[in-house]
Structure I
Amino acid sequence: MVASGGPRPATGTLTQLFFDAIDRFGKPDALQVKIGGRFEPISHAVLLERVRHVASGLTALGVQPGERVAILSENRPEWAIADFACLTGLFPDVAVYPVLPATQIAYILRDSGAIAVFLSTEVQAAKLAEIRASVPTLRHVISFDRVAPPLADMTLTELEARGAASEAPDAAQRHRASALAVRPDDLATLLYTSGTTGDPKGVMLTHDNIASNVQAVMNLVEFTGHDVALSFLPLSHILERTVGHYLLFATGTSIAYAESINSVPDDMIAVRPTIMVSVPRLYEKMYARVLESGTQGSAIKRSIFHWATAVGDRWADVRLQGREPARSLALRYRLAQKLVYSKLRERTGGRLRYFVSGGAPLAAEIAKFFYAAGLTILEGYGLTETSPIVSANTPDDIRLGTVGPCVAGVSVAIAEDGEILVRSPGVMKGYYNLPTATAEAIDAEGWFHTGDIGELRDGFLVITDRKKDIVVTSGGKNIAPQPIENRIRQNKFVAQAVVIADQRKFPIVLVVPNFEQLERWAKYKSLTWRDAAELIALPEVRDKMDREVLGPLGDLAHYETPRKVLLVPTDFSIEAGELTPSLKVKRRAITRRYGTLIDALYAAAEHDAPVASTEPRTTSGAA
């Protein structure tokens with residue numbers, strides 16, 4: 001089965017996108033940055049001048065067109081300035097996740113052959129200083145913040161001054177002419193894959209790969225030219241890079257950079273965004289907090305919350321079917337909005353038009369709750385190798401549980417084994433210096449093999465799991481762990497969950513509790529403990545988590561129902577090698593780290609009676 005999203009967008013370049021947006025909008029608040037607790041604007045005119053000075057500065061340092069320049073930074077205006085300077089200066093850039101440890105940064109810099117690196121803070125500078133001697137190509141280190149030598153060679157301000165001093169009187173015209181001479185097939189950026197099963201691979205994306213994707217999704221949502229976005233998903237993530245950076249810039253959206261991931265709730269209220277891009281974890285956390293707030297307090301408050309959400313659920317069902325609610329339901333829904341849902345909208349700043357979600361599956365229950373609240377989440381699907389958007393739900397046609405139909409220029413086919421294949425102008429040029437891996441990923445007919453499993457339902461794409469993430473029990477049963485993990489994570493007592501079943505008789509699940517919720521419950525039960533490890537070892541806590549985790553899974557097939565819960569006291573992390581920078585689980589790494597405890601739990605389970613699939617009853621283990 002094949003689905004297509006319509007004609008291919010016009011061939012283009014990111015440099016054309018940059019200059020077109022500046023010429024068209026010329027706004028005083030192209031970007032916004034938080035200084036002294038307030039968001040201050042940066043105009044298109046100032047941005048254009050700073051981009052030119054940085055590009056000239058890199059040329060003055062001796063960086064040649066085609067040489068790679070890395071960006072190691074959190075989201076901030078300087079990230080955008082450095083990126084546009086590299087694009088217009090004809091230097092492909094290498095986006096590096098700022099959360100990566102020094103050893104992984106060294107691998108990316110060596111593999112890409114980076115000549116220079118922009119970095120943000122003294123923390124990033126210290127990591128680079130640790131590995132700089134192992135990166136022979138690296139000649140220049142430029143810091144956004146003032147960092148004392150030898151951690152950095154110069155600041156961005158100093159580089160701009162050098163660039164300005166080197167420019168001729170007609171520098172603006174020369175800069176534009178040179179930038180617009182770039183070819184659509186020229187390399188724009190290297191983005192390194194997460195490396196769930198091995199070393200990261202450098203994905204080569206051309207100007208047209210990304211520009212065509214921007215054009216494909218530009219008409220899915222009506223942009224007013226007065227939209228405001230809050231940027232916090234890392235710009236080294238392809239979703240934020242294409243949608244939250246290039247697309248929003250091209251549509252005249254003012255982009256405000258969150259001070260940090262922890263400041264996002266406050267920044268939403270300050271910025272009052274109309275559009276936000278995120279991975280599902282943000283929506284999961286917001287949903288959990290709303291449920292917690294609504295189910296606490298007086299009996300009257302809880303009753304109002306449950307009534308309002310039931311009304312919202314019925315209203316959403318009707319609207320998602322394309323029908324208008326009956327007058328009685330519409331009146332009750334207005335009251336539900338006033339009593340409950342309006343408070344959630346206020347927390348987003350009060351004028352949000354759309355959330356965008358990608359990077360991982362979003363639970364349909366959560367998407368429906370937000371829809372009922374008047375906060376539409378447009379869920380889509382894509383990969384770094386596809387620049388990234390393959391498909392997306394649109395405001396006029398949302399089907400929860402799907403990632404929408406193909407966008408313009410994209411074709412999707414489902415292979416015999418269920419793998420999703422993609423052919424589009426956004427498919428990468430290849431993996432950097434890896435011709436064999438490239439040939440394995442892109443077949444002779446131009447189809448990119450995504451490694452994801454899915455199906456097409458009336459032209460809407462549904463993702464069911466990762467091909468390489470399917471686990472097989474010792475009895476030969478195939479289990480897709482992600483849908484099970486997604487359901488478990490909806491519970492307010494669960495922060496993270498990983499299903500283990502490969503070559504085992506039955507599945508178990510490793511769970512990191514939401515300790516804020518769990519400790520509140522434990523205090524209510526008058527339990528005592530000194531730390532997280534002691535808390536999860538308490539029999540009462542283990543029984544509680546068994547009920548919370550396994551109770552809602554009674555409708556699973558017997559062979560895919562986890563029998564045991566292994567509680568662990570610390571979050572899975574990037575630093576420990578358990579998560580990728582885009583927060584995908586490295587299942588093998590987690591299995592290795594907790595291997596002894598997993599083996600012990602399986603050994604203990606051998607002596608237990610089989611678990612009924614309708615109401616699992618187990619004794620959990622604790623790490």
Structure II
Amino acid sequence: MRIPSFAPALVFAAGAALLAHAPAVPDYSNTERAKVPEAYKARISDLFASPAAWMAELEAARAAQATLDPLARDWTASPRAMAALLEARDALQQRVDRLSTYAGFQSDMDLGDSRFQAMKGQAQDLAVSLQSKLAFLDPDILAMGPDRVAQALAAEPRLAPYRAGLLRTLRMRDHVVSAGEERVAAMASSFTDAPGKASTILNDLDIPRPEVTLSTGERATLNTAGYVRLRGSRDPGDRRKVMEAYWTSQKPFEDAQAALMDANVKAHLFNARVHGYPGCLDASLFPNAIGPSVYRGLVATLRANLAPLHRLLRLRRRMLGLDQLGYADLYASAVRSVDRVFSYGEARELVRQATAPLGPDYAAALAGALADRWVDIYPNKGKQSGAYCTEGYGAHPFVKLNYDGTYLAVSTLAHELGHAMHTCLANAAQPFATAGYPIFLAEVASTFNENLLMRHLLGSEAPDAFKLYLLDSYLEQLRTTLYRQGLFADFELAMHEQAEQGSSLTPEWLDRKYLELTRLYYGHDQGVVRVDDWIQAEWSAIPHFYMDFYVFQYATSMAASMALAKGVLEQGEPARARYIRFLQAGGSQFPLETLKEAGVDFTTPKPVEEALKAFDDLVGQMEILYERTTNS
């Protein structure tokens with residue numbers, strides 16, 4: 001592997017730091033949002049100076065909708081009229097996006113703040129109102145037909161940014177219904193996300209979390225942050241106690257969670273049937289020209305290649321010194337000699353240096369994001385769990401973290417900044433109409449950065465013990481991104497097929513199916529991992545199941561990014577240039593085409609097979625390092 005010139009000095013420092021006192025990572029998880037230092041919070045005022053300014057813009061955007069009415073009359077009568085309406089729509093959509101980003105981000109920073117929850121609802125209502133108002137667009141484009149659309153594109157240069165969108169709409173001709181029906185479907189979207197919102201509030205706020213007494217005598221409350229921290233405890237008894245207590249506390253709420261999931265899946269089924277799709281999977285994938293065979297092929301390839309996962313898990317059992325590996329042991333670091341904590345400053349430096357092969361322009365944009373407070377760093381009381389990066393046009397993105405100092409947290413920073421840079425580069429290269437990249441590409445740039453980060457560290461002269469730690473961490477990332485998300489994709493497909501067959505998603509069915517698949521993937525019957533019954537409730541705490549076949553794209557994106565990162569590091573400038581063009585492409589073409597131009601073809605099983613082969617090779621490297629460090 002080609003080693004960047006900057007890697008050895010950085011990782012020598014990291015290796016030496018293993019012997020030093022671990023840096024402090026502040027804990028604000030039980031601190032009111034207002035009491036968290038401003039330096040650790042994203043500067044959301046870059047969007048709106050205050051909630052009052054937001055409200056003023058909300059009213060102005062509401063009023064601006066009326067300006068579309070005269071433009072909408074006979075808008076397909078001339079190419080010039082078409083351009084005028086589409087430009088006005090885009091200008092208003094950008095304003096709505098900014099309103100939604102501000103309200104959504106603020107509400108997620110403190111789920112208990114009803115003011116921002118209300119603002120989020122108002123922004124959503126405005127977005128639905130605009131969508132409903134413009135429901136005539138696709139039917140009118142279809143009525144024009146391909147010949148008239150082609151003539152309009154040739155006659156009016158201002159329509160050039162809309163070429164891809166117009167051609168996509170024509171492709172959807174069998175799945176666009178009348179304007180009235182589209183309006184009803186658009187209005188229905190104002191409440192179809194209610195199940196996911198309710199589940200999030202249940203999981204993050206309303207479900208009472210248990211307290212456990214650890215082997216040290218410490219009493220710990222298993223809120224989300226506490227659970228994530230303690231499930232990786234060094235003590236096997238503690239981690240089993242933590243995980244069993246957490247999921248046992250989840251189970252009494254399964255009736256409500258199952259009702260919400262059933263409503264969620266049936267909303268997807270409603271959309272599929274209204275628009276004439278044979279099933280929910282087709283409805284989700286068709287707009288981006290992704291065949292169901294890509295999804296089903298991923299699941300089939302993973303099921304056929306569980307051996308590398310089982311090889312890793314058997315190695316970890318030996319490294320942990322256990323007679324039997326249990327599900328409660330999955331999140332424990334298998335490297336006992338290293339207990340590394342990364343300060344946020346160290347994490348920023350690692351990400352900066354790991355992404356240096358992408359060139360000075362990328363580096364400058366990344367430095368700006370870190371210096372200008374795009375990132376909300378630490379957990380606080382009421383803050384939504386997890387991490388994400390916002391999207392938008394005409395304003396920089398914002399990153400939400402819940403940083404805790406683990407290597408996973410460092411990797412998450414790299415991941416979310418990958419999203420941020422993807423958004424920035426696409427926005428700079430594309431007009432609003434084609435800047436937004438499709439969901440299928442959304443996780444490529446993020447996992448690409450994770451790959452660069454790990455390769456950067458593994459390609460160093462750090463001690464074997466530190467490399468073993470890194471391999472353990474990286475393989476855990478691959479396990480959760482390839483196999484765990486693949487398991488989720490398998491389960492999500494089964495849920496939708498159950499609904500399509502006319503059956504409801506009951507707690508009993510959901511528990512049984514989730515436990516069955518978890519035991520299949522983790523080799524329960526082969527004695528690889530003991531999967532206890534209490535993990536059957538885990539499905540009820542996975543928010544991505546409310547995102548309509550989203551999770552499989554983590555696995556495909558990881559497979560793509562592994563190939564792309566390898567190319568950049570081994571081939572240099574040609575591969576770097578292809579990758580930057582990939583980021584700049586946004587949504588200017590269908591995602592499989594964009595990836596194919598970058599060098600990855602998902603119409604074959606090759607990308608996933610090669611990713612799993614690389615996974616197996618890394619397990620082999622880890623076995624060698626383990627034997628060497630054990631016997632030295």
field: At a computed -0.82, -1.17 (log10 I(q)/I(0) by the Debye sum over Cα atoms at q = 0.11, 0.14 Å⁻¹, for residues 142-445 alone), which of I, II
entry: I
message: Out of I, II, which has the highest value for relative contact order in percent (Cα under 8 Å, 6 or more apart)?
response: II
- prompt: Which of I, II yields 7.2 for distance in nm of label points 7 Å out along Cα→Cβ at positions 78 and 534, as computed?
  reply: II
- prompt: If you work out distance in nm of label points 7 Å out along Cα→Cβ at positions 94 and 542 for I, II, which one comes out largest?
  reply: I
- request: Can you spot which of I, II the value 10.4 was calculated from, given it is mean projected area of the Cα convex hull in nm², for residues 350-493 alone?
  value: II
- request: Identify the structure, out of I, II, from whose coordinates helix-only ellipticity at 222 nm (-39500 (n - 2.57) for each DSSP H run of 4 or more, over all residues; to 500) was calculated to give -11000.
  value: I
query: Hey, mean count of other Cβ atoms within 10 Å over residues 54-61 derived from one of I, II reads 23.2; which structure?
result: I
Winner on distance in nm of label points 7 Å out along Cα→Cβ at positions 302 and 334 once structures I, II are ranked, highest first: I
If distance in nm of label points 7 Å out along Cα→Cβ at positions 174 and 550 is computed and equals 2.9, the structure in I, II: II
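Just so you know, all these numbers are worked out from the coordinates, no wet-lab data involved. Computed from a predicted structure; not experimentally measured. Cβ atoms are built from the backbone, for glycine too; each structure is taken alone.
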